[in-house]
Structure I
Amino acid sequence: MPLRSKYQSLPTEAINTATLAIDKLSPADIVESMLNEDRKMLAAVQREKERIVVGIDIITQALRKGGRIVFVGAGTSGRLGVLEAAEMPPTFGTSDALVLAVMAGGKNAFLHPKEGVEDNYEEGFRAITRLTPGKKDVVIGVSASGITQFVRGALTRARRAGSKIIFVTCDPRTELQMFVDLTIAPAVGPEVIAGSTRLKAGTATKMVLNMLTTASMIRTGKTYGNLMVDLQMASEKARDRGRRIITIVTGLDYEAADALLKRAHWDVKAAIVMQKSGLSYQRAVSRLRKAHDFVRVAIGEDVEPRLRHLVEGTEPV
């Protein structure tokens, strides 16, 4: 009698009865089938809302205490963690050391898949060890199937170091939830193509990671209203966005906003505080620090009415 596969019972490996004949469908019908499955995926993420909120609180508290966020994964899950980490500095002005990602197979595996590395428990353990995790850090394991050995090894090491552990998976039954602080598990069901977790599982995972990081950054003062006031000014597009944010918040014209930003060393938050308070750059930075980096607190002004008038095309009262 053949041995039972340890993978065949995984939700991510199941056969989707709604797409059994997908290879006979027209392009339009394939698209419709995929859209139908993605609607189920959205509902699955919605059911995890309360757990996502708990995850945001865990990460926010860690950031406020000087901790780091570390993503760890393999394959599609690993790439999503790398992408999340890479987007934090340009979007929220974080240091490269604040949000990190470890992927099975190393950096080269992002573009050049290395089969089999996800099965290496010891390498996951060693990869996290190299980052010297601590009690202030949050390590986020990402594994669609919930059984990736590389991730298991990494989380075991992080747990030993006292780090907070969040596990994002698409298998609510995973046994890994027994030794993590929080499991977020959208049950997306079988993929359109059996086992291809870059589809619904990947999309659901990206949504969860988006919410965890974005909400945590907002909660630590990285936005003013929904304006990206901590962005890095590394490109002309970013500098233009910075100028436009200044014009929106302060009422200055575009050229004056440019001059203000130069005096503020291209720091949008400092520029806003300087214009609103009349303070020098150094004193504006000091006020922001006392306000825990929240522009709203530093200037005592709510930007929502101004933004609403702008969007609706009405004049401020």
Structure II
Amino acid sequence: MAKVAVVGSFVMDFIFETPRRPLKGESIIGKSFGMAPGGKGANQAMQAALMGAETHMIGRVGNDVFGDSILESLSRAGVNVECVIRDSAGTGCSGVILDSEGDNSIVMVPRANMACSVSDVDAAADIIRGADVLLLQLEIPMKVNARAVKIAKKAGVRIIMDPAPACPIEDSYYKDVTIMTPNETEARILSGLDVNDVAGAEAAARELAARGLRTAIITMGGNGTLLLDAGEAIFLPPVKVDVKDTTAAGDAFTGSLAVFLSEGKPLAEAAKLAGTVGALATTKYGAQPSLPDRQALRSFLGDNLI
């Protein structure tokens, strides 16, 4: 069985469905409102568990009803939450504005996520060392990520970083992380290059590779995925589905990618399957409620069973 460790965030999403995004200073009437457990770390952990991996989540969640809901959601999906600490700072929260095209804009307030500490990671060091893959994002303090990277690298554990929300990061991460999975916006921020098409994605990926990164996988939603591994670029076309909500599609991709690689699948094949998982996540509303399990993936692929 694949073993995945996730050091990352927990967020309760407040989802506002609107015909369009409001303009500056404008108020509009929305179509619907909902709440759903999320957070990039928690989403990726749940997706890994739903794909069949033994998954451990490491981080901090509020000592409140939102924290209760998120931990219940993760546990129900099979995620081990024994390394999750309850914190008085309160559970991270986000406001998601979802337009009629299924695209979203998100504001996230980290709260307890920013109380996550190096000592939390040290307490879970054996879990990280025993994993096939460590998953990281940027919704917790970078010093915590740095400690997790150090432990995983020393143990020979593959490290996948989803550099979101995007911000400049130290050059050491490009050398120490095995794979980065930015979307086109994050790739632009990291590389300083426009990512408007496949050629732009490849140029951005090569810029990241020049900093020491072995593998860059740039996800572009309906425009497909660009994979650059050891200098070789591969384009994976998009999976066609009826898109309702793109929230957590990137998390579905990264969480399932970790599992497929742990199972020994070649990188391109693992990325192609992960792209399908990400696409399926867009066919339902919400973050964690949209994440597909292994059976949903098998059903979608039909004869191409995994």
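Read-outs throughout are calculated quantities, based only on the coordinates presented, and are distinct from any laboratory measurement. What you see is a predicted model; the values in this text were computed from it and never measured. Cβ atoms are built from the backbone, for glycine too; each structure is taken alone.
Work out the source of 2.2 here, i.e. which of I, II gives that when distance in nm of label points 7 Å out along Cα→Cβ at positions 171 and 195 is computed. Only one of I, II returns 2.2 for distance in nm of label points 7 Å out along Cα→Cβ at positions 171 and 195, namely II. Between structures I, II, the greatest calculated value of mean count of other Cβ atoms within 10 Å over residues 11-18 is seen in II.
Given a computed value of 22.6, 81 for Rg and Dmax of the Cα atoms in Å, which structure among I, II does it belong to? The structure behind it is I.
When mean count of other Cβ atoms within 10 Å over residues 35-42 is calculated for each of the structures I, II, the largest result comes from II. Given a value of 39, 24, 15 for Cα extents along the principal axes in Å, for residues 155-210 alone, point me to the structure among I, II it was derived from. Answer for the origin of the read-out: I. Taking helix-only ellipticity at 222 nm (-39500 (n - 2.57) for each DSSP H run of 4 or more, over all residues; to 500) from the coordinates of each of I, II, which one would give -15500? The read-out was computed on structure I.
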